[in-house]
Structure I
Amino acid sequence: MSWRQNLPHVRGKLLFDEPLAPFTWLRVGGPAEALFLPADEADLAEFLKALPDDVPRMALGVGSNVIVRDGGVEGVVIRLAGRGFSEIHIEAEEHKVIAGAGALDNMVAKAAAKAGIAGLEFYAGIPGTVGGALTMNAGCYGSETKDVLSVAWGVDRKGEQRVWSLADMGYTYRHSAVPEDVMIWTGAIFQGRPDEPAVITARMAEITAKREASQPIREKTGGSTFKNPPGDSSWRLVDAAGWRGKPYGAAHFSEQHSNFLINSGEATATELEGLGEAVRADVKAKFAVDLEWEIKRIGRATALN
């Protein structure tokens, strides 16, 4: 009997062979064997308790920095789409923001600004969710999640809630020491500092304007494709290697910002990842620099993966 025929009853939605391309910014990739949209944290916990240990599971946010491979994703993909996972609460006296893992980063920034809580403005420039920010220490324009996180919590593989302090997260550049297959994050507390709402909003507007001027946000794209190597910029290396705007099937790196992959039409995940690997090989050959993927690539590999 397939594991899919023996799954527990859920109060949320459980879908089989569900296409994942519509859930990602690049609009590519195959289906999930199972897609689970839990009703709340208790629903998620009960599901994970009953799920066999050998069934893979992973969380998917708004898909802003993900390539889902064409072969689809084995096991269960969990998407925290319920209203409870996106709620944001303010503790004004202590200058804290409590947010669900499904909350959009820019909404967290806006809620903090309205409450006169500074320090979270950089989230206005990150097109993802709190869960993704926790997983990869998301940041931009000189600030990172590690600068504002107080505590995070979620549900582990056995359905048990666990709480992690900032020190527990082991953050480095775009990386957490918490293995991705251990936790499904469900919420976090961020610590800010007091400031005037109008001043905070002005700083957010500046970040938004910089992003709109420098990034291809209105195309089928993702976040930064490669992490910046020490002392250099990935966009400069991609550009210097001659890959800005160069077609690779229906994929290319943006003319506007050469660290952004673009699906210019009906590109496949294989083309997008193949382009990234071709660029990595070329940069390595020309400049002896190993570019490291920042976009996550998930699912079954195909011939070119």
Structure II
Amino acid sequence: MPKPAADRSLHVVVTCANRKRHAVPSQLRLGNLSNRRPAARFAAWTARLGSGAHPRYPAVDLYAGEHWQVARNLTTDTPTAQNAVLWIASAGYGLIRADTGICAYGATFSAARRDAVGTSVAEVADWWQRLGEWPGPAPDRPRTFTELARRSPDTTIIAVLSEAYQRACGDDLIAAASILDPDALSVVGPPAHPPLADVLVPVTATLRHTVGGSLQALNVRVVKHLLGHSAGSGRAALREAAVAAVPANPPVRRASGQRMSDADVRTYIQAQPHTSATQLLQQLRGTGRSCEQARFGLLHAETCQQVHRP
């Protein structure tokens, strides 16, 4: 018989942040590796992380920015999540607890960035799998969502993941969900990865009118709101709270349709080169201008490569 939701332990997993409080050594930027074959590239990366040549910091104190300021306090500031365990899904380290000591590093699942682990779903999923098989900085702790679920089958897991992280962790999350009680795993984030539809608590830009803040921090602000207003931490309760959080009369956005030239789009992207293509396109359309998603994605990738080129 499943445990009542109130008696289950709770694990909240959030994505890491590109911004760091400490300088990232050039040797610990994934884009600086010369290896191109996946196995050799991963071996070189983990060898550098484990070399002991660079200082380590508690992960909770390493990241910076609005997203992280909200994320780091999810398990202390919200009643439903108090005494929960905070975890981090990192493109550089894999799944780690927030108190784990790690080096400042540069690695991301966002394909358009120089330190990207890969450009296709297959490549990022392969990288996440390799991270899960690597002992990592704390070998005694779970390294994947599946292992976390296997060790604590009565637990509840809330994974607050961007589109890029959903692509990377999708298979792992589905495997974890099959171990836990039916309502016990939730993915809070954009409805962008079809295999996760059954476990998704969708986040759309409309919720920004309720939770405030920037689009970059929308997912974590939404989960903070849900945990403060839901009847529990299970998926059904979170979905019900998410529906209730949608404003009845959201501000009317200006009609889109002002098509932009490639040059104008590049200029717009250059002003915010560290924002993902999905978030930036949402912002652009919110101003009443338009650009096809595929064209914007190509221009975003080209522009970011030029910005980060040495």
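Data for the structure
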read-out: Which of I, II leads on mean count of other Cβ atoms within 10 Å over residues 26-33, largest value; value: I
read-out: Structure (I, II) behind the derived value -11500 of helix-only ellipticity at 222 nm (-39500 (n - 2.57) for each DSSP H run of 4 or more, over all residues; to 500); value: II
read-out: Structure (I, II) behind the derived value 1.00 of FRET efficiency 1/(1 + (r/R0)^6) of positions 74 and 202 (r between Cβ atoms, R0 = 41 Å, to 0.05); value: II
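Each value in this text was obtained by applying a stated rule to the coordinates, not by laboratory testing. These figures come from a predicted structure and were not determined experimentally. Cβ atoms are built from the backbone, for glycine too; each structure is taken alone.
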